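Listed after this line are the structures, all set down as structure tokens.
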Structure 1
Amino acid sequence: MKKGLITFVIIAAIVLGGFFWIKNVYNQMVVSDENVQAAWSQVENVYQRRADLIPNLVATVKGYAEHESSTLENVISARAKATQVTVDPANLTEEAIAKFNEAQGELSSALGRLLLIQENYPDLKANQQFMELQAQLEGTENRIATERMKYNEAAKYFNTGIRQFPDNIVASIFGFDKKAYFEAQAGAETAPKVEF
């Protein structure tokens with residue numbers, strides 16, 4: 001009788017220990033996953049802030065540079081495309097982030113061309129509203145870089161956690177998949193050529 005009770009206590013202790021270990025690992029992965037999703041939401045917030053600044057910037061430029069309509073239309077089109085590309089925070093795959101990043105990159109290029117036309121319009125360069133919008137846009141670009149870095153850090157922490165042994169066993173049982181990183185766009189490793 002004593003031998004059976006001891007065996008039962010040992011088995012119960014092993015089962016309970018295993019349960020609590022799995023519970024703790026699972027809960028830690030859930031917290032990490034939520035951190036990644038929150039970081040992603042912050043990335044989307046700053047991109048939305050940039051998209052919200054664009055109509056005012058376009059309207060300001062339009063008043064001074066009416067024959068730059070193709071540049072303005074490109075910015076409006078790129079903004080529309082960028083705001084249509086969304087990524088489900090629960091599905092942060094490399095393909096989804098690459099598609100999102102590509103649309104945002106097109107918008108960045110179009111904005112760059114828009115900001116360059118100010119050189120041809122001295123009155124636009126001196127316009128207080130344009131200068132304020134440009135400063136806000138520059139600040140937003142810095143925020144984008146910061147939030148992308150924070151997202152990558154959260155994704156790295158999550159990815160490391162689900163790949164470490166023995167936690168990787170729990171991750172595979174409960175379907176925790178690797179989160180994709182933001183990466184530099186193709187050609188970013190080459191410095192731009194400036195000619196005067």
Structure 2
Amino acid sequence: MEKEYFAHETAVIDDGVNIGKGTKIWHFSHIMTGSVIGKNCNIGQNVVISPGVKLGNNVKVQNNVSVYTGVICEDDVFLGPSMVFTNVVNPRSAVNRRDKYEETLVEKGATIGANATIVCGHKIGRFAFIGAGAVVTKDVKPYSLVVGNPARHTGWMSEYGHKLNFDAGGFAVCPESGEKYSLKDGIVNKITE
């Protein structure tokens with residue numbers, strides 16, 4: 001049976017992986033046993049997908065990213081160039097902690113900018129936007145824009161990746177899509193009519 005995904009000839013794909021239709025895997029990337037990659041994903045150059053990792057559909061993994069065991073990315077996640085995941089909070093070379101990996105969940109539509117670091121054991125909410133170089137040390141709310149080291153909340157983002165400017169009544173409109181959002185008690189929701 002012919003494979004339904006593309007893999008560059010320099011990519012290494014171990015046995016026992018599940019790769020969805022339309023996915024592209026580029027130069028010098030390694031997809032390890034037990035990982036699951038959804039449909040229409042793009043795995044950039046020099047990427048490692050470790051055992052047990054799950055990537056949803058339409059996930060974009062840019063160059064030089066290692067997605068370690070314990071990471072789950074839902075559909076439409078964007079992982080920027082050279083961003084970093086961890087999976088142990090207190091690593092030591094001489095101490096084996098392979099049974100202590102902590103889970104990191106990146107929810108649907110979230111973006112993690114170039115060179116950002118995500119400390120393990122946290123949840124990145126739906127459509128959150130992690131700025132380039134940010135260091136995430138706690139959970140990030142859906143639609144939240146976080147920047148800096150440590151990452152701090154500085155605003156809210158639309159599903160199209162635009163900063164939302166809420167009026168006094170707690171309403172905002174995405175300038176690109178025209179979609180409307182509400183902010184109440186520190187929680188953003190898209191208004192569906």
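Once FRET efficiency 1/(1 + (r/R0)^6) of positions 21 and 53 (r between Cβ atoms, R0 = 41 Å, to 0.05) is computed for every structure in 1, 2, the highest value turns out to be that of 2.
Identify which of structures 1, 2 gives the largest calculated value of mean projected area of the Cα convex hull in nm². Walk me through the numbers on the way to the answer.
Details: 1: 14.4; 2: 12.7.
Checked 1, 2; max of mean projected area of the Cα convex hull in nm² sits with 1.
Which of 1, 2 yields 0.45 for FRET efficiency 1/(1 + (r/R0)^6) of positions 117 and 149 (r between Cβ atoms, R0 = 30 Å, to 0.05), as computed?
Answer by label: 1.
With respect to distance in nm of label points 7 Å out along Cα→Cβ at positions 69 and 133, the largest value across structures 1, 2 is given by 2.
Each of 1, 2 could give distance in nm of label points 7 Å out along Cα→Cβ at positions 29 and 85, but the derived value 3.0 comes from 1.
In terms of distance in nm of label points 7 Å out along Cα→Cβ at positions 61 and 181, the structure with the greatest value among 1, 2 is 1.
Who wins on relative contact order in percent (Cα under 8 Å, 6 or more apart) among 1, 2, i.e. which is largest?
On the way: 1: 32; 2: 10.
Largest value of relative contact order in percent (Cα under 8 Å, 6 or more apart): 1.
Suppose helix-only ellipticity at 222 nm (-39500 (n - 2.57) for each DSSP H run of 4 or more, over all residues; to 500) works out to -27500; of 1, 2, which structure was it derived from? Working shown, then result.
Working: 1: -27500; 2: 0.
The correct label is 1.
Given structures 1, 2, which gives the highest value for distance in nm of label points 7 Å out along Cα→Cβ at positions 45 and 141? Write out the running numbers ahead of the final one.
Details: 1: 2.3; 2: 4.0.
Once distance in nm of label points 7 Å out along Cα→Cβ at positions 45 and 141 is tallied for 1, 2, the winner is 2.
Every read-out reported here was derived from the displayed coordinates using simple, explicitly stated rules and does not represent laboratory data. Just so it is clear, the structure is predicted and the values come from calculations on it, not from any experiment. Cβ atoms are built from the backbone, for glycine too; each structure is taken alone.
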